[in-house]
Each structure stands twice: as C-alpha cells, then as structure tokens.
Structure 1
Amino acid sequence: MPAHMLQEISSSYVTTTTIKAPPNEGLHDGEQKLEKMSLYSAEDIRPEMKDDIYDHSYQDAEGPTPKLEYVWRNIILMGLLHLGALYGVILVPTCKFYTWIWAYVYYLISGLGITAGAHRLWSHRTYKARLPLRLFLIIANTMAFQNDVYEWARDHRAHHKFSETHADPHNSRRGFFFSHVGWLLVRKHPAVKEKGGTLDLSDLKAEKLVMFQRRYYKSAVLLMCFILPTLVPWFCWGETFAHSLYVASLLRYTIVLNATWLVNSAAHLYGYRPYDKNINSRENVLVSLGAVGEGFHNYHHTFPYDYSASEYRWHINFTTFFIDCMAVLGLAYDRKKVSKAAVLARIKRTGDGSYKSG
C-alpha cells in the first residue's frame, strides 16, 4: 500500500472518540470502584449501550447443574462437516492456485463479517457504519454462517454481561471443549435463556437490515456459505467439483468456525491477563492471528467499548486496519477508543503484572 495512503489512514485515527479515565472523586476502593469505572466509561461514551458491561453482582444460583440434553442433529451435522473438512485437507495439495486464493479471500471476508460486523459493530456498537459498509458486513456475516447477527449479538452480550457463569452461553468454566464447540451441541442452560431475555436488544430490532437478514437467513446461508464458494471455482477456472466443495466450501467454513470458537475457548483459558487479573479472558496472540484480531481478549473484556478490541491498533489486528480503511472512505465513523491514561490506570489497579509497554 502506498505510503501516502497509510499516512491518510493513520491520520484518520485521531477522529475517534476517546474514552478518558473517570475522575477519582466519590469512588470507593475494591470491586465497587472497578465496577463504577467500567460503567462510567461505557455510559459516558455510549449512553445507548450498557448490556455488554460485566455485571459484578450476578452469581450462579446454588444447586446442581441441570443434566445435559444433547442436540443430536447438531452433533451429527458438526461431525459430518469436520469429516468433510478433513477430506478437504487431503485435497489441498492438488488444488489449483486460484482455488487456494479464493478460499483464503472467502475466509477473510467471512471473518470480517463476524469481527467487524456481528462483533464490533452490532454487538458492542463500538463504531458506526454507513449503509454500503453495513450491506457488505451483513453479506460477509451470512457467508460466515454462525447464526444471524441478531442471535449472535444477543448471545455475545450475554457472554460479556454474565461472563463465566451459567448465564454465559459458552461458559469457559465448563472446560475447553464446552466453550469451544460443546455449547452448540447441547441445550442451553436455563440461566442463559432467563438472563438473555433481560437484555435490551431494541437497537437490533430497530435495524431493518439486521431483521431482514434474520428473516431470510436459512436460504441466504445455503447460497452464500456453500453454493457460491463451490460453484465459482468449478465454473470459473475449471476446478474439480470435489476440490471446490471440500476445500473452498467445507474446509474453509470449518476453519472460520474454529478460529472464532478459539476466542471463546483458548482466549479464556491460555495467556496473560495484563489488564484485569480478576476475569478469565486472556491475551492470546495465536488466536488473534486466526481470528483476524480478536485474540487480545483480556483487553476486550476489560474495555468492550473499544472499537479496536486491543490496545495496539493494527498489531496482529486486520479487523482494526479494515475499519480504519473504511473510515478513510467515509464509511465508518465515531470509532471509540480508550485513552492511554485509562488503560494504564486499569493496569496499575487490576493487572497481573505481565504488561509490557510498547
């Protein structure tokens, strides 16, 4: 990319709304102070969004955990998908070069549909997007096939507000497998439904594009996630149908799924906690590589209102680079960023001591 373009993108960064550290007056020590700081920052910069802020007061009800109810349809389909992906791995060396490029680009775009779309735009409202960008992201999200934006955002807000409890859809305290994929193979814990029903989703319901996707999601997913990525290599450059189906469609889709799931599993179990040692989410660079920027998870759970989901902007964070490029084009705006002072204050108060400046 030309230097002048990088400079223009970089200079656009100053147009973000910066979240400053709250004043110290009137705050108490300990957990109450921590909670009030989080709420102050969120309300100050996003008065319309509160339901992705961690609820320190919520605790699991006492008593035995309900017996697991397996969803055999999901278990069978997920098993068949991964078997197809494994066969796709065998076929990768004999693919045509254009098929590799096609699968990678499709993976990247569908990944952005989750990270820049369902996650940072619709779940957290960390920036605003004009219609052309929202259209692109809703299409990219459909390509990713990880539930429609409305359902994805609802579950994700519950994940943040009730993190590491039974009301968290993919509670990592239940183990790696459960938080990675197991939560999709069993019925939701009653607490997920109960507390999820208390969330304010009026912003999602009011957005016509989100509700349009939800209405036609099943047929759109069939086309965008499976039919289109299979037909393009087959028709456009003479790839075999088997390579097109098993590599460009099934293997690519499986990689996108697992890259996203690693944010729920590995990034909640392995890594450092430089910003808040009191929560399970962690900084995991390897996850960030696969999930185009979503592995700086201790930071993200500490500051969910930051559009970069990381302190370090473009560092192993293609999603932030993409949003900044869209801002240069005038398609993204009002990007919310936590100030360095607020970050350092939080590190000093709740970090695990692993933070390294720069």
Structure 2
Amino acid sequence: MASSSLVLPSISLRRSSISTSMGFKNEIPRISIKNLDRGGRVFMSIAVGAQTTVVDDARFKDYKPSCAFLFPGQGAQGVGMGVEAQKVPAAAELYKRANDIMGFDLLDVCINGPKEKLDSTVLSQPAIYVTSLAAVEVLRARDGGQGIIDSVDVTCGLSLGEYTALAFAGAFSFEDGLKLVKLRGEAMQDAADAAKSAMVSIIGLDSEKVQQLCDAANQEVDEENKVQIANFLCPGNYAVSGGLKGIEAVEAKAKSFKARMTVRLAVAGAFHTSFMDPAVSRLEAALASTELRTPRIPVISNVDAKPHADPDTIKEILARQVTSPVQWETTVKTLLTKGVEKCFELGPGKVIAGIVKRVDKSADIENIGA
C-alpha cells in the first residue's frame, strides 16, 4: 500500500471510525477544503489549536503497485451473471441490499434477462457494479482470497468501473455507490435520448490514425454530428463517439484508413463526449450530497490516469468523467511500467483481461467472476 503523507500533530485528535460495506475499517480525521493553489493541487486541513494537518490531493502520486484490482464497465454485462455469487452468502446479500435501492429484483434481471433489458444503460450499470463487488466476496470466500484482497495496493475501473473501484477502496459505502451509479445510468440515458448519437469501436488502427479518421469524418458533417475518440482502450482498439451522421461517416471511411473492422457499440449514445453534458449537473448534485472519504488505496481516475486523495476533487472528476475521454490505455501502461506484478479483473466478462493482454502479452491477470 502506498505510504500515507498524512502528518498528524503531536496532540491527540478526535477521530471518527468508519466501516465500509466491503469489510474494511478506516479511521480518518474530519477534514475540510482549505484552498486550491495555482498549480491545481488541493489541500485539506484540520485546525487543532494553532496547528493544522495538511493532506495533499497528490498523496498517492508516487504509488508503487504490486497487486491491482480492475473493474469492468458497461458492455461487460451478460445474461446469467450473478449465478456464482449465490453460492457465497456475503455476495448474495449484496443483491438483496441492491433491491431496496433499485426497487425491483436486480438479480432476476442479471440471471434471466431478457438481454435487451439488461443491456439498457439504466440497468446494465447498476448490475455490473453489484456483480463486480459480489465477485470480491466470491474471491474472499476462496482459499487464500482474503490474503489477496489484503495485498491489493491499487485499483481502477473502466468508466462505470471507477465507481466500483472507489467503493472497494472505501471512498463511499456500497449503498451510496449504487445510488450514484443508478442516477448516472439514468442521467446518461436521458442525455442520449435528447440527441441522435452513437459509439463505434475502430479495430486495427493506432490512436493517431483513428484521430485522422475522425478528422476526415468531421469535415463532412455539421457541428451537431462531430465525432471524437471517447475510449482509449488499448493498441488497435479505440472507441469513437459522436453524432449519428458522424459515426456513419467514420464507418464509411474506416476501410480507406486500413482499419480491420468497425463494431457499432450497443450503448444508448455518445458517452464520454459533450453529448453527455446534460448528465453532469445531475451527477454534481448527487455527488455533493454523498459522503465521500479519502480512498484507503490509490484509485486511478479515467479522466487523467492519476490517483486522487481529496474527496472534493474526486467528486469533481467523477462529474467530468461522463464527458471526458477514458484514458484506460494510459492507466494500464502506467501500472505495468510502475511494476505491478499481478492483476485481477473482478466482475462479469473478460473485457479488461483482453485489453491488458493487448497492452502486454506477458501481463499476469486473472478473472474472478460472479
């Protein structure tokens, strides 16, 4: 685990003990935002008489990963997920707790579908969040599983998976995370319904060529149909988002740019672009009313591929995440460059494992499903 940069004064501080739903206990001082310097670094302070305790948002900057948990995003869902979780009481319990928030039997949709219902943005996001955290409990119940969980010193998730990672790291409770994910899915669906937009994966090109393809398509459409790279996934696989006519232009031109193939994604609309602007204010309001704590381990952001410690900064980044390109390729490369030895993908599907292997064939990654 990354060493803490929290410097305590030499007098006793009253602390609040917080138990997260994932079984971790974290003692943290009550903190408040003090200032934001010109370099964009956030500092928090606790006044204790004449002394102050300062926590830098960049406290995890020099993290040295050895074992990482990676959580999937939308698209990893599949009918039948959640079956394995029912064999582990702690995992099965998460679905029961989810029902109170969702207002219906989420497990039934996960196991029985129908696929069209499970694939919808408003359902797939909560379903993946719960199933991914259920996978943590499945691993915990395995011989040596608790030891693996205890050894995790960095975590991250692809788009939606960032919320799962934050819940695992104790930044917010299981319930609060699910409420945010539920609202996020609804807000993104509503934003998608407001305009004709789409996403497409471009297979077989590097990011520079994909950008050139986007530029060529944008020359043929109006401003409302512009496209951009939305997901930097891994070498040879980049997702483009934008207006429907722009996406169609990308698909028509892809072969002339030597793309191997294009795959239209089964999502509601142009995620991770300005098309999602209407969702931001709703997310900001929900995040503002959510208790969010400093993660106990680094959680890598999709927006800038860096870990953050300050709760207010994390909230701001989560709101921006829906309109910002996903920097997943940079995240995976950084973990590998920093020397991570073992990765686990927790949740439905094996999308993350495939991406990691595309970045480095020798990478050690294991999938834990539920």
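Laboratory data are not the source of any read-out in this text; all were calculated from the coordinates shown. What you see is a predicted model; the values in this text were computed from it and never measured. Cβ atoms are built from the backbone, for glycine too; each structure is taken alone.
Details
- Given 68, 52, 42 for Cα extents along the principal axes in Å, calculated: source structure among 1, 2: 2
- Among 1, 2, which structure scores highest (criterion: mean count of other Cβ atoms within 10 Å over residues 61-68): 2
- Test item: log10 I(q)/I(0) by the Debye sum over Cα atoms at q = 0.13 Å⁻¹, for residues 189-292 alone calculated as -0.82, pick one of 1, 2: 1
- Computed -12000 for helix-only ellipticity at 222 nm (-39500 (n - 2.57) for each DSSP H run of 4 or more, over all residues; to 500) - originating structure among 1, 2: 2
- Answer label among 1, 2 for the case where percent of Cα pairs over 12 Å apart, for residues 165-220 alone, calculated from the coordinates, equals 77: 2
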